[in-house]
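Asker: As structure tokens, here come the structures.
Every number in this text was worked out from the coordinates using simple rules, so none of it is lab data. Since this is a predicted model, take the numbers as computed values, not measurements. Cβ atoms are built from the backbone, for glycine too; each structure is taken alone.
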Structure I
Amino acid sequence: MQSNQKNILQKLLKRPSAVIALLVIALTCLVSILAYVIAPDSTPSANRMIIELGAKQPGFKKQLLCIPKNGPQQHDSKITEWFTGAQSSYLLSPINNYHFANGNLVTEHYIDDGLQDTLTYPLSALLPPTHLTDPLPAQQAYVKEHLITTRTFWLGTDRYGRDILSRLLVGSRVTLAVGMVAVLLSLTIGIILGSIAGYFGGLVDKLVMWVINILYAIPTLLLVFAITLTIGKGFWEIFIAIGLSMWVGAARLIRGQVLVLREMEYITAARGLGLGHMRIIFRHILPNIAGPLMVIAASNFASAILVEAGLSFLGFGVQPPHPSLGLMIKEHYNFLLTDRPLLAIIPGIAIMLLVYAFNILGNALRDVLDVRE
């Protein structure tokens, strides 16, 4: 088994397109795991809004004043913050310039290009209690060093002033999670029903195929809509809805493979030895169709990403403020006709690359394993 897997991997690595697809998928997985670690905006759902900086072009740079929030701030453990993001203790205010006067910080508050206002902050309202007794030069130095920063928005900002790069990194986690849950759920149902139908045949096969043919007649999006309306719209509900709509193809393929394998001599010998049906299916049949399962898993992963993007675009997918690539397109598709088309194009390109990578990987696996439907 190990030598066979090694041989498959070697064949894949000889295909440049498959190597590029694997690198794209691996990089996306790494980015999604470390999303809150590497994202410029590490707040939950990368949802920090700076309304004054709405819809800025990639590479936009602005000086920001960090204003401490009033009252005690709740902080979770480092592990929790790694998965869900960290609550910020500061409000960010964009400024064009600043100076100190009479124990105050006077800022030129940025409103829009060509518009600004003057705001004054007492230093005592900006400093932590431990620095209130410091001499004035030390207080000013603390403000310069810790409370005034310059941030570059490498992919620009969305209409609400949120960092697109951060939303994209966190949104990739949602996209991969949708694909993973959908694949696991669809393969689990497909393996169980497909193997049982193919192995036992007769009335069981007819019943399963009757259900499959009915579901095949329903468009995927309409089926997901029906499931979503039944179990509700939410973060996890959409994962389950997509998975429950994608098992049909897996079950049909697995049934066809099992129909062929059940007539093989080694299966007949296993029956003659008195082995149980479940042991024959899970120990002697399913391991021999691992190739087709890998192919359909890659295909279902790509399909799940597209379905989730479509649902989020229509408002049935992941709900705000959770970032999703499809939701990012929905929020900014009307910018395509303005001078800010990248707000919708960037998440669209991310979806395209990821789906293309999974399709290329599925095709490469099909060729390497010589799978024929």
Structure II
Amino acid sequence: MVCLDVVMRPFYTKIILILNCLLLGELKGQSVMPDYQDHVDLAYYLTEHGQKRAVKTQTDWEIRKPQIQLGMQKVMGPFPKPDEKIPLSLEVLEEVAESSFTRRLVSYHTDSLSRRVQAYLFLPKATVKLPAVLCLHQTTAIGKKEPAGLGGNPQLHYARHLAERGFVTLAPDYPSFGDYPYQFPAEDGYISGTMKAIYDNHRAIDLLQELNQVDPENIGCIGHSLGGHNTIFTGVFDTRIKAMVSNCGFTRFHKYYNGNLKGWTSDRYMPLIAKHYNSSPEQVPFDFPELIGSLAPRAFLASAPVRDGNFEVSGVKETIAEAKKIYQLYGVTDNLEAIYPNAAHSFPEEAREKAYRFLDKHLKK
């Protein structure tokens, strides 16, 4: 990113570039957040002068919560907040009617009038507004087709499964997967593929809320692996998501391959973890206990198989234990759940059924 060429860029790209420059200190030579040395301990917050204060109330936690978002944005780049969002301009590319729902292949704009995202939209047959779930795919070349049940692992066909249970579901492509051509490093101002995906997911929630078939107050998100942590990331920035399920999606950074964060550092994900933070969990300015805590009081379920080779289960248990303290502040400890299937990096039937019941409980009136 070169701040001096901002004036030569298209309007929307210009906004992102300017925010990037401000956030990373290229235009503002000072820190934008207190310097937290511990991103696992949620029992304190720091004042603007770096003084430690105990988190005893919801008000105390609400001071730390935006600081967590700032820490994420130092790694991911800023969450875009344009004065006017680009029109979604939803188009239906194909439609298939099945016994209990209609499946549509749709496309829409998110942040550029020259680029469209494709997604599968499932519309159950109903005469009332229904809850909706954004369904995010794992790292797979076929992208959205897997959660839509059109290929890949049958365990991960959750967009179709949930439609059969009476949810409107939307399964979009992550940038560079499926039918979503996207070049990294990003040429349109994004520092990370992660933030690009977060903003695309934010616009997907916009789309769901605009649909006549959807109850806009009851929207959830579910994902496996890549989709599992992007469910969390998106939930932090978009509070319209009321219930979330992350399967095989995270562990504490210190427990990720013994603290080697290289797997998070490609241009498709968060390259600054390597470039600015030496792939070190000691240096990265956020961690998953903070993220899960910041979801409170909304509903969150972690499904963490005990033999997951990607996301070590003890780091998940430690994360949930810390986040539970924040949920206790809000008096909603039942809104935070975790299950630990006896499985590897997968989404076995008993875990899926628990996940689907969790979404039923928190999104269906």
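Asker: Hey, semi-axes √(5λ) of the Cα gyration tensor in Å derived from one of I, II reads 30, 26, 19; which structure?
Answerer: II
Asker: To continue, here is another question. Work out the source of 19.6, 71 here, i.e. which of I, II gives that when Rg and Dmax of the Cα atoms in Å, for residues 149-260 alone is computed.
Answerer: Traced to structure I.
Asker: Hey, relative contact order in percent (Cα under 8 Å, 6 or more apart) derived from one of I, II reads 20; which structure?
Answerer: Corresponding structure: I.
Asker: Between structures I, II, where is Rg/Rh (Cα atoms, Kirkwood Rh), for residues 157-348 alone highest?
Answerer: Once Rg/Rh (Cα atoms, Kirkwood Rh), for residues 157-348 alone is worked out for each structure, I has the highest.
Asker: State the single structure among I, II that was used to calculate distance in nm of label points 7 Å out along Cα→Cβ at positions 229 and 277, giving 3.7.
Answerer: This value belongs to structure I.
Asker: Additional query: Upon calculation of helix-only ellipticity at 222 nm (-39500 (n - 2.57) for each DSSP H run of 4 or more, over all residues; to 500) from the atomic coordinates, which of the structures I, II produces -10000?
Answerer: It must be structure II, since only it matches.
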